[in-house]
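Below you'll find the structures, each written out as structure tokens.
FYI, it's all coordinate maths here, none of it is from the lab. Everything numeric in this text was worked out from a predicted model, so none of it was measured. Cβ atoms are built from the backbone, for glycine too; each structure is taken alone.
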Structure I
């Protein structure tokens, strides 16, 4: 079974409609041609050793778009002595899967040869589809190579994960992307030296493609196809031509999965960690990717109480005001409001004392004996004769009276020495000194 068709050496950037896209023509054919994954394919690394020794077992390749998952699967098929089949989580249903799996089982019995089954976007299979694969993987009737942009520990069944080795591929570095582009300019199957590009043009393309080799090659091909050749018949690409060929930057951001949660996590932790520059960067990424600004604003409201609290009570006011203002103003102007709230909260003194206090109290309510309300604090009839009578706090000196408000001496709220909580702590210490010691 042929994975690739030969491309004529005389192919030009003005090739006809039947020519495969440049990204497809430039797929690696050997491990050495795969760029940017030295952590798993470098000399002596586990996956490289397994492939070169033809001892490959079922694997899951996990990484962002354009990092080389499909290319690696095809190189493994070319390098090892195995039959190769491929399908997709988008196209295959249970019936199609069973047909492929049964054919692999029959092939092995007749030809004594294993089948590598490559499933792109395997995370799109539901549980029943993934379960169909299990017995064939377990019995060794197929060697599964699954490719996914989603965290396999969340989106692939545990039994299938446990029978596979998981390898995470990284976004390609700018240097690796530039190597891919340079190879495409010179390779007979690529642009075949009929296109040249300035170094700063390639640097720009490598920088804006976010580690996605396929996107960089597509942009290079568009630039080559739409730029007239010079008098020498060579297409010359400068930075302007490359910029025109790249559409709006497509940041890696899946709105209901890994990148969504990872980015908001980095945003909140940057604000909590008092780094306004980092916080604004993650805010900008979310805004650019089209995140719901109301979601960002709600998270800031939570953070204002959880991580700042009484160290700066104005933080909650600003966060709530930002949430309301964003709802009223909308985008794109709402980005300015979110930036103001973000930078204020990032620069505010931090305290989680209120958060710790309520969780400690909730734990006691849930796990301990529920304390009765003291009679002098109850509504309704007056306390029994001889019991303490409620005293109105504002009648006391300094608007304070010494009386019991809960039948325990446990301390839940301990102010920090940050911001306004330092003042609160001194006030609590003063009131404590006025209280009599209870038995």
Structure II
């Protein structure tokens, strides 16, 4: 039986979904984690500890594991393990993307430069050292703009500024954030022109460079700043067929420009409807990741005869047939429940009422009571996920909004904050 190595950080939501998919596919699976499991020595290859921070050490650990348990494929579930998976796959002669392409997707500046060289629609951008004086910089910026740390995900540290005063405030805020998560001398802040338009998310699968759209999500809530917390994802998209194809084509071109050829990708794009920029109207790449959708959002998707997104990813990695990649013929969606305030979560109410809303399939609260939470732009988590299915995208959106209104969280100030 084939064995699959899943590289999953200990903080990931997705372990159970991938394990369930592996069981349905019929493969042995090893969970490679950055924290040693208590019963690892008795797991018979079911778990192994791998250094995710030191790529060379982690690669050697995977090669050593492979001597005892032959691995047929390595899958990185999150960005943090992408380069490691690619390098280890290369050493073992397994299918993989070039590790430099994976690294590019994890660095917003590198990605912008690759897209610009390829001539793809891209906002004007520049970058500054985190130690620069933002007051001096602020007068050289075109507004509105968006400031971003290079390597963070989930909209963490992404802030829109409309004038020099807001720019200074945002820059200082990112300085503090990076200092809290162990700032290094190489830290820089990327500054981009703000891209107008409706935002979409494409979930796709690359096969020899050809992109298949698995799902195209609309994001009905306007993402105009000052922060860019994602909430609603609804599919199928309400954009017309021509626009949807242009989104797919732009994503495929962006993947090629970066050097990606195989496996899952998750892309965020904005569909421009104005002539503010020199480029033509149409889709512009905001982010592109060499992984599938994060959190528990994949639970909103089903394909063919009930395949999960994780099953499609595993089958592709193991060169197993995928008879039908078509998403089910019904609208679906997910709401990522945002954190409204910083503090300690003490209580959640209204879940039973919310679960009773027509179209709601499930509600999962991911934050334990007593846990301290932080909203974006400093935080990178959600309180939970609401899932819905209905005949139309409009009905899905309505159900998600109604359910969310019925749920209330009691969040008390953290001790010592007054």
Structure III
């Protein structure tokens, strides 16, 4: 690979990935804003929101993973210049994601009817229930938006979803200000108002995204396929690719969620430190996610052209870019540790625990970089059957058990929980990488 060839790949990945990173950073900002605005209104509201959001975070990853199947399939047809099947796949993706979201909503509603079994404080239930229902109603709109976003990304238009997500964040924050606090003559609804603002912004994002795509000049080239009849085989193809990805993402998130449970066993300071370290980690992961998504788009296009040499080159360049990003981010975090932690908490006890977690944090950046790039690479070539199996090994058999053993058997405490993450993430990355190169060498 020549220097110019390498540069061309870096430029193309950066061009696709930067809007995705900006959009994801907007989501993080929105989450922080929600937490601050609800927290300023009341402690009961904040506790209720934290409980409900933790439930829905796993659901959000599950829906997001299902929608990921749209990118490699649309990208493959786009790379082949098969515009008919590009439009047809979008229609099938919208239907599949919508139906999948309804199934998820039904299961969530059953949980809602039996919310008492989760043993939350009785004083929180009047806040939890209406907020839970509002987020539940928003799930189909989230699923449809995910489908439209993945389609737009797959055809190389990552800027449109970015602007729509920024608009949604602005609407959500403005809605929070009006409906939580009752500003400008609006009703003061507290947490219920925050839920309404979220529902409103997600509905608008879905509508605006569809409108934006329909009014793009190039979308007319997909009209014939979009107007065609939906086939069961097309919907099933999306489901076969999407379900393993959903499970893989959920297991990855579960490793950190179970870590939070273990931290809670150790104490309140440890749990708070875990949340802070995870928040810092989310900022890093956002960069890796953007690069990984761009790699998936590029690989799906090259796969459509049957250019397997460029498929492999794209994954290598993406991994190098992610490693460079992780080195820069780790160095920045290391040298700004004190003010960064102080921004999250004034409590010295919590800050001291955060410092003990950071060595493991820096080490696991390699494994996180590896698994992000090669998970996306496998998705892009539609080799996802083994993703769930590998995730069970990496997170269910390595990360979660080691967190317990290091923390409680070896008595390492909070750092022990986190020292398991490098093992789990690196195991996942190596398994994904090995599978990717086996598949592409046979192609």
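Taking 1, 7, 13, 13, 12, 10, 10, 11, 9, 7, 4, 2, 1, 0, 0 as the value of P(r) over Cα pairs in 5 Å bins from 0, in percent, for residues 155-346 alone derived from one of the structures shown (I, II, III), identify that structure. For P(r) over Cα pairs in 5 Å bins from 0, in percent, for residues 155-346 alone, the value 1, 7, 13, 13, 12, 10, 10, 11, 9, 7, 4, 2, 1, 0, 0 is produced by structure I. In this comparison of I, II, III, the computed figure -14000 for helix-only ellipticity at 222 nm (-39500 (n - 2.57) for each DSSP H run of 4 or more, over all residues; to 500) is attributed to I. For the set I, II, III, ranking by distance in nm of label points 7 Å out along Cα→Cβ at positions 163 and 259 places II highest.
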